[in-house]
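Just so it is clear, none of the values below were taken in a lab; they were calculated from the coordinates. None of the values given here were measured: they were computed from a predicted structure.
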Structure 1
Amino acid sequence: MSIFKKVKFPTAHTILFIIAAVVCILTWVIPAGQYDRLSYDDENRVFIVQSQEGAVTHPVTQETLNKLTIQISLEKFTTGAISKPISIPNTYKNLKGHPQGLVGFIQAPLKGIMKSADIILLVLIIGGLISIVNATKAFEAGIAWLAEKLRGREFILIIMVTTLIALGGTTFGLEEETIAFYPILIPIFLAARYDALVCIASIYVGSSVGTLASTVNPFSTIIASDAAGINWTEGLTSRLIMLVLGLILCIAYIIRYAQRVKKDASRSLIHDQKEEIEKQFMGSMASTNTLLNRRLKLVLAIFASTFLVMVYGVSQLGWWFLEMTSVFLAGALLIGLIAQINEKQFVTEFMSGAKDLLSVAFIIGIARGITVLMEDGQVSDTLLFYASELTSGMNKGLFINVTFLLYNGLAFFIPSSSGMAVLTMPIMSPLADSVGIGREIMVNAYQFGVGLFKFISPTGILLASLALVNVGYNKWLKFIMPLVLLLAILAMVMLTFGAYF
């Protein structure tokens, strides 16, 4: 037994490399295959069907869509609601294998880093911004003030953070952006005598349950409904109910664990890291008495404003990573001027903060590299084909629940929610017609399945989030799996009810 105690769970980087190796092996086992793709060329006003034989243009008419057995209205394409190529039903073909070998394995993380340059840059700039704010001691003063205000009512912090982030997740898919919140909120949770796992859960679980029960999220709900040929408002009531019930369940679960840790710190799943984490995030805060003066209040106000501007820009102005990163860089420069940080100290602090998140940036790139391996190996469509074959001919209840479980599995191979929608909905939604259930229930099965897997997905943003606090994936699984099982039961009950009533 002593030998096993000495064996440590591998780091996030190693876990991802192991998964990448397994995916490489799968590309030798799973046959390569692909559906034909349909895209709309707005400039030339034509449909383009891309197959292995080449590209063929078709007139932009509803008749063309009907001939291709695509039950989606023409306006979904012409208005830009569907902008990515979609899979064409009944066109799956086996291809010559593209197994990925040693070269592909080595190049995958490098390709992943190149493809993830936008989010990696965002993470590094956020690291620099946080370091600049730290240098002003505004965090120290703000945390001391907030801890005093919430004394005896710290659970409000859990409810507030989880709910707000869930609202971001359900409305515009707040996910990657949450990486910015951990370094700011963890000291606040620690000051409230919770452990860092409570903070991670409040942020990550909030985001995940929000995306699981997306209501108006254009990157999942709307694009999936469009690809299924229905209006996004169909099924909205059931998603709202799932959001409320799921959020209540998640908050209750986190508070139960948090209160247990607060009463007895030794019951924390990361108790062995308590001193290390407090030193990393609290520093000398406990021994200093920095007052929250006007200048520091202004620093914190500007810092908070960068996130408000980011949320508004993403949700209302169509911003993406370049614009978000620009806001955080501008915030760092403005805070540096207000706090009168000299040029040399500013550069030193900013670079130090970026360096602290470099490990997280690499994790994001390596995770994206796994997706590159699957794309190059051309196995994702094969898995979709067999999934559709498996569910064909089942009764309503069994069909929708098996579909939900299949989406959990497919989410490992296709981590992008929008990519999953445009690839699978044109294939899977007609199956709903064959068993007599509404296509909105299929959209819900997709959302619940993809959303639930995000709670444990090693190929998403989870490992990067855990790496910020140096919390092992094994400890996260130990914490989160009971909640995942409860949410799975809730989702299956909701889907079964929707299929029959």
Structure 2
Amino acid sequence: MQKLSTIAMAAAVATTVLAGCTMEPWYHRPAAPVSQSFPEGGVYATQPGQPGGAPNGRSASGAAATDIGWRDFFTDPRLQKLVEIALKNNRDLRVSVLNVEAARAQYQITRAQLMPSIDAVGSDSRTRSPRDLQQFSENPYSIYNVGLQASWEIDFWGRIRSLKDQALAQYLSTAEARKAAEISLVSQVAEQYLTMLADDDLLKVTQNTLKTAQDSYNITKAQFDNGTGTELDLRQAQSVVETAQANLQAQLRARAQAENALVLLIGEPLPADLPPGLPLGAQDLLTDIPAGLPSDLLTRRPDIMEAEQTLLAANANIGAARAAFFPKISLTAAFGTESLSLGGLFHAGTAAWSFAPQITMPIFEGGSNIANLQLANVQKRIEIANYEKAIQSAFREVADGLAARGTYEQQIAALQRNTFANQRSLDLSELRYKNGVDNYLSVLTAQTNLYSAQQTLVQTQLARQNNLVDLYRALGGGWIEHAGETPRPADAPVDYGAASAPVAASAAPAG
């Protein structure tokens, strides 16, 4: 037993001495392949809160998106409740949480290889020896053995340590992917809810148009039946009615499908006790969240941090591939009792031990070690490109969001004026037609133009609201619930409710 303790102590000392020895390349974060600032001038100079920008909407008061809770960004109580339900029930998010658990377990498995393994063993071997080589009175004979067996690979070149670093980086990458999935879910629920509101507005526009067109058709048909109107006027009026009727069916279908998409996101049917919501035009989202600098995205966007952790994993894998060219040193030791009879295992004089160090030197591997190193280097270059692409994509998303935010207010104002002008045109056309000054074609044209203008206005209002949501997400917002909260780590436990408690994420692994 003293011999085994000495071996264990030597193993612990060696582990401490060799703890910092790896063959991983020194990691340098690649330079961000984007401009040092977001575009300026033109549409970018008309941002809300800036001189010349639109004054409408609540102000973020200079707070960064990552410091704004989603309950502070969204004021609609119905939408807030839907986001809360989605964070508890969404199945894609549950899969992301489970992926973190799986990556954590894989890291622990890899890290365990740094430590010696100790097993309790018991064996019974039955042997028959030739007469000339017979050692015991019995032939065949049995040998019984009970004891402890320890084995340990001395990680002299850092192969296992590099694999551990790789597994840890993959774990952190998966945790960031889970964080990105949660942020994305918040924005998806909001956008789908806003789409439903826009569908409701479009339905009202179409229903009103259909009612007006039906009234005009009834008047035209009465005139035709009385011989004071023409069939041409009748068929033109009928055309507007049928077009509105067809659009109504299409929008009813779109509204139902939008609700189905929202149900999928929240993971359950829409509850009957949802609080009252706000119409599309009264959502009052924060309109002037500052963009900051592109370099801020490196620490605010979980998808960029995910890509960098994957790059770190590829960098660590090079160290493991390099270490494979060097000797592998392993120790195996056993201590126990050995006897020719089962009953004599624990008698005096039956103690037995063995100690077997082993060095394995690769001589001919068919080129596999060289190929593995080449593969590891190529994979790192791939992950560098993926990391740079993640930065470029994030830069573009923010720049696109800023360009849109700087134009929607003026576009909506122009569309509102256009809608008012078309409404007046319809009113005047109807008046002229009733007084016999103009023909019915001018009324039909005015009705069609007004309907188109109203639809375009609703669709643009939806696009403007979605733009604000997308920009909030693109700047890293949506991870905290209330402003002022300390952001939890990407792998921190989250209470997703009693129904989903078994899949809640665990805390970060030690080491």
If mean projected area of the Cα convex hull in nm², for residues 368-455 alone is calculated from each of 1, 2, which structure is the one that comes out at 5.2? 1
1, 2: which one has helix-only ellipticity at 222 nm (-39500 (n - 2.57) for each DSSP H run of 4 or more, over all residues; to 500), as calculated, at -22500? 1
Ranked on percent of Cα pairs over 36 Å apart, which label among 1, 2 comes first with the largest value? 2
Matching -0.62 (log10 I(q)/I(0) by the Debye sum over Cα atoms at q = 0.13 Å⁻¹, for residues 296-351 alone, computed) against labels 1, 2 points to structure 2
With relative contact order in percent (Cα under 8 Å, 6 or more apart) as the yardstick, tell me which of 1, 2 scores highest. 2
